[in-house]
1. When mean projected area of the Cα convex hull in nm², for residues 159-286 alone is calculated for each of the structures P, Q, R, which structure yields the highest value?
2. For the read-out distance in nm of label points 7 Å out along Cα→Cβ at positions 151 and 175, a value of 1.3 was computed from one structure; give its label from P, Q, R.
3. The value 6.6 for distance in nm of label points 7 Å out along Cα→Cβ at positions 87 and 383 was derived from one model only; which of P, Q, R is it?
4. Matching task: 17.5 is the computed value of mean count of other Cβ atoms within 10 Å over residues 215-222. Pick the structure from P, Q, R.
5. A value of -14500 was computed for helix-only ellipticity at 222 nm (-39500 (n - 2.57) for each DSSP H run of 4 or more, over all residues; to 500); which of P, Q, R is the source structure?
6. For mean projected area of the Cα convex hull in nm², which structure out of P, Q, R has the highest calculated value?
Structure P
Amino acid sequence: MTFTLLLDLDDTLLHTNMDAFVPAYFQKLAGHLAAYVSPELLMKYLMVGTRKMMMSEDVTHTLREVFNENFYPFLGADYETLQPVIDQFYDDVFPSLQSVASKLPDSVEFIEWAFSQGHRVVIATNPLFPQKAIWHRLRWAGLPPEKYPFALISTYETFHFTKTYPAYFAEVLGRLGWPDGPVVMVGNDVDADLVPAAALGLATYHSLDFSPSANGFNATGRGRLAELRAWLEQTDPATLVPSYSSSASLLAVLRSTPAALTGLLEPSSADKLSARPSTDEWSITEILCHMRDVEREVDQTRIQKILSEDGPFIAGQIPDEWAKTREYNKQDGLSALREFTSARIQTLEMLQNLAPAQWSRMARHAIFGPTTLQELVGFNAEHDRLHIQQVWRNIHL
């Protein structure tokens, strides 16, 4: 059986002395940019930009976009001037920070085993750095991305959430096409790695090699990285299959969907979006139009009805025929994605501050019978996952 393994980087696969790394990183970056920006100003807005990324739940902006908006305008030097200099820093200076990190032999051995077993391996590092920096750190760990076919490496260029949010883990899985089967998040930091993953409904493994206290958190498994292989081999895979059922999990899935679709479709051409895998299957454009119209005309209406009426009757609808009657394949797929995203933001605004009693409000559905708001939103989240799987398959034909 194929496992999806989400692996933290720092102090899980690579021993990083953060007390030495962070000051050295700031000092070297400030020195490299000293001819353009004063060190004091640089440090101030580097921290501002980082905090804004840590706080962002904006599905319409990548973390890089959030950082840039809160960094470059305040430095007295424009983006076009500074960005090439910063790129040079990551190419030529950042590698010198390797001296404050050290390889963990168990990391390479575990990764080699995982790939030999056909497992899907993700580097689930907090996406606060550009790709160049994260790839350097993987090389320091003895895990060069040029050699190992990682399914995904999260970086600030393409991700929308940091690991403090369950939506980060949902975005990872969405970018993978919501794979079925067991999923395990492996990390050393309970608060940053494990608690948000568990909130989504994922199994967790607490790596104890360089671990702070568990703080009362009960991970699915725990031990040194060297013990992870045996734990995976001995654990019933059925116990590691995610459960996306809590209100927090459902909100994370719904929030991640526009972000995951954007990441999947960014490099796609118009021809790719409109191509059908076969005559009886939808194109990506048709899928996006379908998701947009169901969000606006079906899901939002149901949510509003349940929240405003006591035990309302919810009529069944068959929106699949709209693909033909509304001629979805003649529409613009990326415009449909933007319109879906706007509608999804409205849906999240309706749901994100509900009390537990509101999630339990009852309704009578024409097909499902007695149900609750939480169960119906669960159907919406499953609808998202199924269509992202469909989009992923179309992309990888």
Structure Q
Amino acid sequence: MEGRKVPEIRFEGFEGEWEEYKLGEIVEIVSRTNEQSNAPVMMITAQNGFINQSERYVYDNTGESLKKYILLRRDELAYNHGASKIRPYGSCFALNVEEARVPFVYHCFSVGKNVSEFISFVLNGRETEKQLKKMVSSGARMDGLLNISFEEFCSISLMIPTVVEQKRVARYFRNLDGMLTFYQYKLEKLKLLKRAMIEKMFPKNGEKVPEIRFEGFTDDWEQRKFSDFTWASGKRNKEDLDLEPYAITNEHGFIPQNKAHDEFGYMKDTDRKAYNIVTPNSFAYNPARINVGSIGYYEGIENVIVSSLYEVFQTADYVDDRFLWHWFKSGEFPKWIERLQEGSVRLYFYYDKLCECQMLMPSVAEQKKIAMSLDNLDHLITLHQDKIEKLHNFKKSMLEKMFI
């Protein structure tokens, strides 16, 4: 390994060059098993490291193989040499609980006096990835795993500092991970709160009023048919107007088409005369993917175009579109989709089926109150998502600058 011998960013008080080692010089293989152990059965994911296997699989898929599982102890490491989108050459993590049983196909080891957290960061880093890439034969797999033996894995070169500096760096990233966990916890709480509020702010089956209501509203909600308050508003772009093409995604709704990559979204080579024009304040959805939330609301100020595969509609003046949006994201709309969608191999929910849906609706004033309350929760959720994304990006940047 050639190049610099110190990281770009370093804590004050640490000097001297980092030293190069072969992984095999600092590791000792862990191969212990214990059929009687009650330690949790865990696995490694590229995103979250060690998780209980039950979080990924709803059934026990270990069977007799559990007898061969490795009994791993705190601060020992395991390398999952399975490829993923996040880590195409496998993932390595240190165990942060007292004991766990892990799949015997993992490469398990200890690192002596070195700091296991620090070593895991190095082994998940870019320099290690470059070395692992060279080891993997093109397309070669072994039972779904990359064909990297433990002996090959131990041939990796890595640069490490003194144990004292390792501890300082590991503590820094542990604190960063703590912040990420905190904001992710708050985000999940907000999502649960919103889900609960939607359930309580819309009437349950057989009821005419919701469980929670704003002061001053007492009238029963009225049953409305979608055929009464919506109409198909998409018009073919016959004049080939130079309008920006958009697509609908499950997560973000309307986005510029060049940022979408799903099979119904990114259609850059299609004749734009075949697209539909979408005016501001319109809903649009993918009839083949509405069951997974592929619906959007366009709030822009200029007309845009979308694939003719999408259904486009608008609503009457007595409907607040934000209120309707939250209803679409509630538990009621998916029930209508499941009941009315049609097809054989692929199920579809076209606009004529949407027109058969019904919903309870209050006055416009109450609709606006409900929509504003749920929009405020959405705003808080977005703020937390942005914070988490920024922290992830910051951590990624620091990992690149604080390691060699």
Structure R
Amino acid sequence: MYKIFESAGIALEAIWSAKLRSLMTVLGNIVAVTSIIAVVSMIQGLNASVTQAILNQAGADSFSVQQYPVTRSDEEFEAVRANPRITQADARAVRRYDPDAILAVMAESSGNGRISYRDKAIDSTRLQGVTSDYVNFSTFDAERGRLMTPSEVDTARAVVVLGWQTADRLFGPETDPLEKLIQIEGVHFRVVGVSAKRGTVLGQSQDEFAVLPLRQLQMILGSRRSLSLTVKPRDLSRIPEAMDAATVALRSQRGLKPKQDDNFGIFTSDTILDIYRQATNGIFAVLVGVVALSLVVGGIVIMNIMLMVVTERTREIGLRKALGARRADIMAQMLTESVVLSIFGGVVGTIFGAGIAATIASFTPIPARIEPWSVALGIGITAFVGLFFGLYPASRAARLDPIEALRKE
């Protein structure tokens, strides 16, 4: 252990004695690690943001039934284009089939509409029409006021729950939106609640929406719109059982024969996340790989500089060997110097990369999330680069003949 610290001390003295050269040596590592930390932080931030948005929309404790399954090509979509629309009859069939496994089935539809209050108006606000079972889903909340009651939804009362930003834009900070009358596509609605703030995803607000009874939405936007179903099992562990029950109920409701394919799609939040990961993992891997190539360039620079250092310090190495230093001692000294140089570049690059990621997150819609493992990985990789590319110069120094080295001018 003492020899390791002794080698590190000698290495640090050598680095400090040639500060400018040491800085230029690790510049490649600094740039490489800066790029890696910044890119990985933004990828992690994007993944976390998209995951949270999907969970907010789909819910981790439920699954959805849609008109179309996942399709990855035009040919696959053509095969399911004729799928019938999801209807209220489908929702009732799923709800009735297995009450022990299924707690709630919410039918919903969405579209865009104009919302106004006095002289203020918001165009293309997302309108979400729901059935009374919506109260069983955690994706709906009311930070102020209350949610619509099941009876209000069933009787199609003209009530609405606004998203945080929609309420803020319509009423401002001084006016209480509760119990105010607003217009949605010219129809009057009474505001009964305002949802909690959800934030943004890639610059797109998650707080501009209005939740209203499904029948009211159909009266405003038309009744022939396809619905989607969100199904909540009685227990999270029973999601597979509930999905099987929903599949059987829908096949029976639609009169499908045993050999016929399902003419609907069933999704969980994990399904949507898997699609996202399949679409992005390859891109992210290539991006990180391209950035990481600069580490190889940085390693080659370190190797070249260390070879030059060996040439410059030939007499010093010869003197140390003449005084009893072994090959292992010389090799340890040179390797330690190479690794310390490389790690120094990694630490500086990590600081710069984190700063760049935080700056980008502050001034653009792109989120950033600095993970401890990415910092450890960045510094660990630079240590390996220093060790790998320092092996040849260190072994060359260790093989020097002390007599020939002392004759070196």
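No lab work stands behind these numbers, since they all come straight from the coordinates. This one's a predicted model, so the numbers in the text were calculated from it and none came from an experiment. Cβ atoms are built from the backbone, for glycine too; each structure is taken alone.
1. Q
2. So the calculation was done on P.
3. It traces back to R.
4. R
5. Computed on structure P.
6. Once mean projected area of the Cα convex hull in nm² is tallied for P, Q, R, the winner is R.
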